[in-house]
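*Asks:* Several structures are given next for inspection.
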Structure I
Amino acid sequence: MDMERRVAIVGVGYSGFAPQTADVSYKELMFEAATRAYEDAGIDPRRDVDSFITCAEDYWEGFSIFDEFVPDQLGAVLKPTCTVSADGLYGLVNAVMQIQSGLFDVVVVEAHSKASDILTYDDLLRFAMDPIYMRPLGWHAYALAGLEMARYLYDTGALEEHCAMVVEKNKANALLNPLASYGAKVSMD
């Protein structure tokens, strides 16, 4: 095992970001992003890629074993595929480990979410909470997030105004990105 192997991201593809994407399926979004990534990297998935990782959660897809569609959408037919039930950062970590193990040289990571298709979003938030300590409390995830924020402010001495400044900055930055949702010119007032 060669843990000193250098690892790099050589291509990136995405399908854009929007609060609603009723006109396309998650499979189409995966294909579009993968195609762009392959073009950016200058690779052919059938010839150049050794392994594929997809990151998503069945809850987000609305049915079990969504990853059965991964090979078709990514060009990974008859190639090793791995599913990570988490976001893309975990997929990148898995890819690094696959490469550093010496088993693979080129690994593709795909991560997606299509929450706009979810009919019972509150149920999804409830299922996302810790089943032993948090879920039995019956609190809404937003209420718990509020408690976490209050604790953060208490521990750090930050003020609500500081948080508002971050929102103001992020909304303004989103106006500079044609793919970003929710860009706006807002002020703390």
Structure II
Amino acid sequence: MFTYTEFALENNQVKLTLPDQKQADELFQAIEHDRQELSRWMPWTKTTTTVENEKKFINYAREQMSQDKLLELTIVVNGVAVGMADLHNIDWENRRAEVGYWLFSKYQGKGIMTATVKSLLRTAFNGWNLNKVIIQADSENQASQAVAKRLGFKQEAVLKEHLYQKQQFSDLVVYAKFASEWKNE
């Protein structure tokens, strides 16, 4: 398994690795445990109903990475796969990408996701020379918005009634961070 980076936070050893089939069961168990909460924000939970579905996603992610369309990382805490984070919708011509993430509830509130996204920002700005990174969150997803705010993302827009999930519309909040802001950190 390829380790992308690792760090320690609050007595937790965190590794960000490329997704591996061996992680599918642990990732699926985390999804299953948090399905009710995750399904509020993540439409993919509807189609991730078995370990086999998770394995297919890992295969898809690795294929997309081989084409430079995605950077998907598994968040491993103390040896257990507990979430994922990525750079997706990578637009090389316009030098921008979006960040997506989810984390098993047991590990939330410990700074793990903030540190993970910061690592992705290092790759986007320092490694890939991107100009803009975007985080989009449902207006009610306070935890996701908090990650963006902690990392200095600025709110660019609120797209009214942009998402339709569970038979209701909700607003989408768009945050952005620019390379010029990153250099000042």
Structure III
Amino acid sequence: MPAKSARKTARKSRSLKIAITSIDPACHDHNGLYDEGCYGCGCNDDCCQWGCDIDIATLKLIFKNRKLIEPLIKAKLEDCFQTGLKEDDDYAGGAYRETAVRKKDTRCFFHLHEPRGCSLFYLWAKKGLPKRIVPTICRVYPITWHRGRLFVDTPLRKLCKAKEKTPKGIQVPSIFETQRKEIRALFDIKK
């Protein structure tokens, strides 16, 4: 089998779930995203200023739906990335690309120009595209992962909903609890 075909076969057989062997206790202690989650806070989408890593399965879905995405972001998909495809087993499917950040407003290229929010979240929530179109890191933030370890990405931005003080008399579940559905969908947690 030629090397190129072997790589394709290996990539196809890689899991679409990320293997996790340990969970930082802070995931169970840190306040979660309550009420409306990210959309219920005044952070102005601060986490979108870094861009994000997008795994290979999500990339394929994005390119398949380019006719819906490009008008929302006012850019060609080819201009939305700062790297080519990088192989890395720490990502679902074993590879990813890093998104670029727009110079004009220092937001990820997939961020909507108006109103706030992400074009990929919008297409999932409002237009019925598969949730898989939303990058893993965006679905679980402020939880993140590295080499089998799940942890809270710190320091959190000042206005992040997960950093807000809990109103008196309200019990807020942990970040792990509020993100549990996404964690189960995206990670293979080994006990």
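Here, each number is a calculation from the coordinates, and none is a lab measurement. The structure displayed is predicted, hence computed values, not measured ones. Cβ atoms are built from the backbone, for glycine too; each structure is taken alone.
*Asks:* Ranked on mean count of other Cβ atoms within 10 Å over residues 114-121, which label among I, II, III comes first with the largest value?
*Replies:* Working: I: 12.5; II: 20.2; III: 17.4.
Answer by largest value of mean count of other Cβ atoms within 10 Å over residues 114-121: II.
*Asks:* One of I, II, III was used to compute distance in nm of label points 7 Å out along Cα→Cβ at positions 26 and 146, and the answer was 2.4. Which one was it? Walk me through the numbers on the way to the answer.
*Replies:* Values: I: 3.0; II: 2.4; III: 1.1.
Clearly, the read-out refers to II.
*Asks:* Still on this model: Can you say which of I, II, III returns 38 when relative contact order in percent (Cα under 8 Å, 6 or more apart) is computed? Intermediate results must be reported in sequence, preceding the final value.
*Replies:* Working: I: 22; II: 16; III: 38.
Label of the originating structure: III.
*Asks:* Right, another one. One of I, II, III was used to compute Rg and Dmax of the Cα atoms in Å, and the answer was 17.2, 64. Which one was it? Display every interim value, and only then the final one.
*Replies:* Values: I: 19.7, 57; II: 15.9, 44; III: 17.2, 64.
Working through the options, I get structure III.
*Asks:* Next up: For distance in nm of label points 7 Å out along Cα→Cβ at positions 106 and 130, the calculated result is 3.0, so let me know which of I, II, III that is. Mind dumping the intermediate values first?
*Replies:* Details: I: 4.3; II: 3.0; III: 3.6.
Source structure for this number: II.
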